[in-house]
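I've put the structures underneath this note.
The numbers here are math on the coordinates, done by the rules we state, and not lab data. Bear in mind that the values here come from a model prediction, so they are computed numbers and not experimental data.
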Structure I
Amino acid sequence: MGCYQSLVVMAMLAAAPVWNRLSRDYPDRQLLKVSLFGLALTTSLLTAVGWISFLSTGLQAALYLGFLGPFLGGYFILVYAMMGAVVEQDASVTGHRREAFHYSIFSFSAGMGLSFSTLIIPPIFSHYGYTLAQPAGVR
């Protein structure tokens, strides 16, 4: 598992200069849409791991996660850049610096999403047949 995580992190780091360069030429909002679309597409590709018989499942997972990394990196770069823009806009409108407020609401919302997914995903998996004996039951 650690080798897959390191692969994703290396792909994220390799793509960081590309996202940085693109953010100079295109609006962050448009780039975030591209990043999220690519993230959704590459995440859905992970369901195909194991379908290609002449490649090992480990190699297939590594390939798909390698494609996922740059889009995940784009998300992490762009969402915080956009948060910075929100903070700057708020400061210019209100005359007050309220970074802690904005970032705490952002972190709280992200944490709530993770918490709700932890409650929702297990019943979905059990409904569609995921068990220890049948780990591909969701397919």
Structure II
Amino acid sequence: MKRFFAALLILGLSTSGAWAEVFEGSDDYKKHMEFLGYEVTEKKKSLQAKHGQYLNIWLKKYQKGVLVIGYFGRKQTTKDDVAGFHAMINALNKGASAARYYEDKDGDLAIEAWYPGTYERVRFGVFMDGFNQTKSQLQKESRLETYVK
């Protein structure tokens, strides 16, 4: 009788989605991010990846690929000087090679890059190397400390 209930429990969990991936292929991305030194947490439809040296980011399925997004909280000066904030975003985009910067719906600075297709170890590694180069671009932007936390 105990075996019956154990089998029933396993069957119920396997069909309930309790063991389902965050998104198709997310396990590969999670392992790769952990290899790069990120602490990865599975969220409802995304992976949250935190790192002591690089930007904290989210990975989520998007348009037959994966969207990598980072957010920066805004300071009061962003509300007080919207034109200056937008000028900074435009300057960041002008110097960007593989990412785009924008003001999100909450008024925060967001950065995102799209990785097309399915996971491939070498290709995703090259992508993440490129994405992590944005940190040096951000460090060169003198207005960043004025507008974001």
Structure III
Amino acid sequence: MWDAVDAADAVIHAGDWISVAALDALGARARRLIGVFGNNDGDALRARLPEVARAELGGVRFAVVHETGSSKGREKRCSTAYPDADVLVFGHSHIPWDSTTASGLRLLNPGSPTDRRRQPTHTWMTAEVDDGTLGAVTLHHLER
């Protein structure tokens, strides 16, 4: 995964850093780091990170948030809450998710490279962005 961080133009983290050291380590290696705090992050991380982050990458408008609520009704809720985004990256469940809402908003949850919860593998995503278009999105697996 560190090789992917080193190769990326930007790294997006959707919260649950757990430690300031994790934020500092990723921040030191990433060319550009976009992150938010999660429900498991304490005051020190909340002081350094927003609840919602927004960034334009290659002409694609990203929003990042930790929590989006229940999977039931997620697409409609997120389309309403983030009408100015093309892609919403979220975390919390640590369960990979990739869908597109009726309004065209792409919802991505990369899972987790460190806490797989009930998933068979640890995961993260890479995405290609070019000239205002989100291209290939790939879910990567780290075996146990």
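General observations
- Identity of the structure behind 27 (criterion: relative contact order in percent (Cα under 8 Å, 6 or more apart), calculated), options I, II, III: I
- helix-only ellipticity at 222 nm (-39500 (n - 2.57) for each DSSP H run of 4 or more, over all residues; to 500) derived as -28000 - corresponding label from I, II, III: I
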